[in-house]
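Every number here is computed from the coordinates shown, using simple stated rules; none is lab data. Nothing here was measured: the structure is a model prediction, and the numbers come from that model. Cβ atoms are built from the backbone, for glycine too; each structure is taken alone.
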Structure I
Amino acid sequence: MKKRFVSVMLIAVVLTMVSFSAQAGGLLDFLKPQETVTITAAEYERLKQYEKLDLVRQYVDAWYYQEPDEEKMLEGAIQGMLMSLEDPYSFYYAPEDWSTMWEDDTGEYAGIGLNLLGSYVDYTVTVIRVFKDTPAQKAGVHKGDLLVRVEDIEVDAYSMQEAVDVMRGTVGEEVEIEVYRDGEYLTFTMPRAVIQVNRVESCMLDDQVGYIALYEFLGDCQDEFSAAFDELQQQGAKALVVDVRDNVGGWVDGAVEIADLFMDEGMLAYSLDRYGTKDPMSTKDGKTEIPIVFLVNENSASASEILAGGMRDQGLARLVGVKTFGKGVIQSVIPLEGYDPQESSDGFQMTIAQYYFPSGEAIHKVGIEPDVVVEMPEEMKSRLFELGDMTDPQLKAAWEEAVKMIAE
């Protein structure tokens, strides 16, 4: 995604033991609390907004036919509030979701080996990467499949995180998923396994052009990228192809640190919040002079677009492939207990700003048009190419562009 971590202090307001005085009204006598407190007018007006919510909760507490789960009720209320924003990138992480999200950052988890992308247009969920030697690959799941069901969960962009949580679990236990492919619904059952996520792979395409496949902006991806780049330079690379196809993003800081390898002090991009506050994404002095080609496709999103588009905007790179996804908004990931996300039991993410390139271009729901358009043939769209395979027509075109840049 996509994300920049922001620590905040959230104040929980407990309504159930507070009396609003006679003027508050609206609560039945038999539900009326037994204690009173004095609050300011501003606090009263804020609490008054939640009167209906508290009334419903008290009805449930008093008359629901089973003992209600208070924690689940509160989680549902938070999720409902965020869902009402009608933004698929703003949602609540229940405790199990919160721990799963931080597992993703470590690069190792128990699951089936899929990378997914939810659409803001039709809310479908597409398989954009099937990790090698994983249960999903062995079962026959393909890149490009639409994920429609996981166990009893109907999957869309809003339920995607819940579906991911179900696909995670105990190693060896089976999970059933259903996908839509070429007009057919296909069901697969597979055991969960330990998944090792590689975020960067690299090789030389010839004796002049180095190649780095950057799969996601999580964990220490910037360190892995830097190490791969150093190794390629030692092997004589005079130009670089950076492949961010199917890279849906991650932590924005990772994109900025990678750009810092190739930019002097300057601004890669900037974000604007609803109040017009401008927050630049800045690099430092010390760039490496080398021609760069970014390889992009319809699933290159968020931090991928910031990196590739921002460097193109500075005249430091060219883009080859097809128009990118168009996720030009940034989320904050916020713990609901204290400041340290690792110590909190739950949290949420929320879209806080839209980003722009230094030229002022905004690409949210628009995407970035590449300099050289190369479509992937339909029959190759689900194919998993080996690293550096020049039968990949988009990679071959990016290599040709890099060779051209060396000669210029």
Structure II
Amino acid sequence: MEFSYSSKVKELQKKLTDFMEEHIYPNEKVYEQQLNAQESRWSAVPPIMEELKEKAKAEGLWNLFLPESGYGAGLTNLEYAPLCEIMGRSPIGPEVFNCAAPDTGNMEVLERYGTDEHKEKWLKPLLAGEIRSCFSMTEPDVASSDATNIEARIERDGDEYVINGRKWWSSGAGDPRCKIAIVMGKTDFNANRHEQQSMILVPLDTPGVKIERMISVFGYDHAPHGHGEITYENVRVPAENILWGEGKGFAIAQGRLGPGRIHHCMRLIGAAERALELLCKRVQDRIAFGKPLSSQGVIQEWIANSRIEIEQARLLTLKAAYMMDTVGNKEAKTEIAMIKVVAPTMALKVIDRAIQAYGGAGVSNDFPLASMWASSRTLRLADGPDEVHRAQIAKLELKKYQ
């Protein structure tokens, strides 16, 4: 594996870093202020977001994901990794560059499995940043860490499919720009365990679709994006809205979640880097017991351990990205599973140390650390909990000796 970045990537790294310094970090508070100034935090998107998106487009910093696709920027997973990391330093960063979840994963699904009509109607507006989307897979009534447990029904009725089910953690559903959901349900309860599920496109304005509530994360509502609990009651959509075909839902999910998982890890490394940066600045400025915090041995240990852990996670992320590019997502599943366990745990440790260094300020919303910690903690669950990934890693390891 080549560890140095190409000149193209280095140029994009510089452009992104400069853009973050000039436009993103100074406007994080502006974004929140505009959001709070609205009649409802769910009623509209802060104007600063659309302004920043236009600036990013003008700079050519747009749709940098989507490897092996004419729709993207022509970057490999390995080339995208350091760029995604930079975006992940800010909670508003990924959306500015149209590289935010769940849209990136949904766009990959539409690009790979959608028909020409699907691409024209949904993929192109998503790529243009004109609309947003959500992914309805997780259900409140079953252990969704096992995707074969899902109970939502997708039943054929002539030229239509009828969808019935209850989903939650459909991230993005609260956004007023969210127009389309990719819904996973069962089309055949009697088929092979991994061929019962299908995925289907459901416009959110379809009769029978109801957003019951938006769910908070450690008290954060993540408006206007949010995480919705949605009921689908006798929702009818055209039969051509099925993706790839009946029984292909589990296979699509596995293909979608691989890139999604590693993108989360890339962003987590960026968040950890920012937390370490904030920690180092803080401990040099604060005096306790007659000397700077930075001279305390325990603080120096935090800093050293944080740097070590970030570098370890980054190297494993780059290895996983390299394997995805060279041998494919399926062959890279062990590395993807490993980094999905390592990166959230690493980020939580680093952010927690930074919070400790900030004292009471660290758990307030005056600084980004508390929000970063809350978001990072969810990623020990999202796209599969640690325990499921560890079980898969162990099985693949044991298989070598059978």
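When mean count of other Cβ atoms within 10 Å over residues 144-151 is computed for each of I, II, the one that comes out at 18.8 is I. Structures compared: I, II; top value of mean count of other Cβ atoms within 10 Å over residues 128-135, i.e. the largest, recorded for II. Here distance in nm of label points 7 Å out along Cα→Cβ at positions 80 and 232 has been calculated and equals 5.1, so which of I, II was it run on? The read-out was computed on structure I.
If Cα extents along the principal axes in Å, for residues 120-239 alone comes out at 40, 35, 23 when worked out from the coordinates, which of I, II was used? Label of the source structure: II. Given 2.0 as the derived value for distance in nm of label points 7 Å out along Cα→Cβ at positions 344 and 368, which of the supplied structures I, II does it correspond to? This figure was derived from II.
In this comparison of I, II, the computed figure 4.1 for distance in nm of label points 7 Å out along Cα→Cβ at positions 216 and 304 is attributed to II. When helix-only ellipticity at 222 nm (-39500 (n - 2.57) for each DSSP H run of 4 or more, over all residues; to 500) is calculated, the result is -15000; to which of the structures I, II does this value belong? Of the options listed, only II reproduces it.
To test your reading of the models, identify which of I, II gives 24, 51, 20, 5, 0 for P(r) over Cα pairs in 20 Å bins from 0, in percent when calculated.
I
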